[in-house]
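Structures incoming, each one as structure tokens.
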Structure 1
Amino acid sequence: MQLFYQPDIPGGVYTLDPEESRHCIKVLRKKVNDTIDIVDGQGTFYKGLITQSNPSQTGFEIIEKRKEPTSNYTIHLAVTPTKRSERMEWLVEKITELGIDRISFIQSQHSERRKLRLDRIRRKAVSAMKQSLRATVPQIDGMIPFGDLFSLLAPETNKYMAHLSESAKPLSKAATPGSSYCILIGPEGDFSKQELQQATASGFETVTLGTSRLRTETAAIAAVIGLQMVNW
């Protein structure tokens, strides 16, 4: 299945953007009265009938739609970006394929990077959503100061911070199935003592992802998969 992306269908937009139109008409050779599969990134699949085969603005009408199945839990990943931006782009691709709900990039005291190209990261997420045949693209927040994260979280959120400490529980034992989770992954230089104290005071529980010291993006993927396994 080839999916096309049009986020504004709920607002009444029934044309593909120039890039999607070009691929539809020039590459796939679609024409008037052919059907195409479209997603809005908000959880809905559409079956469209092409009404205008314009390679810069392909028009369609909706002939069928269905909602993507939802789960009884949500995962919000809060992660400090690495120095190399391509590692974060790779991370976003993989966790979008896995089906995460929200990604926040956190600026901590030991952060290696303080700016991100969010336009490029969001394009990677859209591409990964289409490739994995999903209809939902995760919410992606820009760089957020460490202390501002806490005000984003609902009171019922189960909050975890990945950390190698003797008192930390394995994530699989700490997490309760069917919950809303926020998992916080620090920089490779780790969080500062002040940040650890601040997070703990804000209700974050320290958890381990195993005995190995992991790269930031590896830890993030391990955390997402770990939370999903709790709910399988």
Structure 2
Amino acid sequence: MDALKRQAAARALEHVQDGMKLGLGTGSTAKHFVELLGEKVAKGMRVIGVPTSEATRAQAQACGVPLTTLDEIDHLDLTVDGADECDGALNLIKGGGGALLREKIVAAASDRMIVIADDTKWVDVLGRFPLPVEVIPFGLAATQRAIVSAFAQSGVSGQMEVRKAKDGHVFVTDGGHWIVDAHLGKIPDAPRLAGLLSVIPGVVEHGLFIGLARTAVLAGAQGIRVVERR
């Protein structure tokens, strides 16, 4: 599986041109992309990146990739990131690693987003992977009630749980927030649910990435498949 992820990352790297401003994703597949990008930089390619997490920032610095921020530049040419799920419209579920807020900010500031993944992430309908919802800890119960109402309005339901870190304590994002993971099974109308979640005051962001990815690079046993959003 790791080899497939690296193949997808290598194909996405073909879209990177000298002088580009890049969004650098977070996660196991994006990690391969940053590593391969660092090799290109070592050979003379000039790029500058905006990392989507502190983990990616540390990795990019170790790989010699120059970094900047969205306060210092006005847009990005390209973001390359992974996904937990991707459907035929290239709508995504992201946030399994907890970086969804910064990932979405960076993707939205980019002219183009390429998703890299192994082909097990390709689904007919989003929802098999638990949907991460980043929330403010204050008033959590009220926020969860509002989330349940949003689920009902969009025709889905399922169990929610506050994400825990490996040490058993509540997982805290780079932004200091918590994540509620919703086990929904299927989300028949992801754009509608995305809109309903976005207006809940206690929701900082959610893991539905709608209309952001333009290209998906999927690596499988049969090779690389590239899907473009119509």
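Derivation of every value follows stated rules applied to the coordinates shown; laboratory data play no part. Just so we're clear, the structure is a prediction, and the values are computed from it rather than from any experiment. Cβ atoms are built from the backbone, for glycine too; each structure is taken alone.
Quick check: 19.9, 64 is what I get for Rg and Dmax of the Cα atoms in Å, calculated from one of 1, 2. Which structure matches?
Answer for the origin of the read-out: 1.
Can you tell which of 1, 2 yields 26.0 when mean count of other Cβ atoms within 10 Å over residues 24-31 is derived from it?
The correct label is 2.
Hey, mean count of other Cβ atoms within 10 Å over residues 32-39 derived from one of 1, 2 reads 20.1; which structure?
2
Quick one: distance in nm of label points 7 Å out along Cα→Cβ at positions 8 and 168 came out at 4.4 when computed from one of 1, 2, so which one is it?
On the way: 1: 4.4; 2: 3.4.
The correct label is 1.
When distance in nm of label points 7 Å out along Cα→Cβ at positions 56 and 72 is calculated for each of the structures 1, 2, which structure yields the highest value?
On the way: 1: 5.2; 2: 1.7.
Going through 1, 2 one by one, distance in nm of label points 7 Å out along Cα→Cβ at positions 56 and 72 peaks for structure 1.
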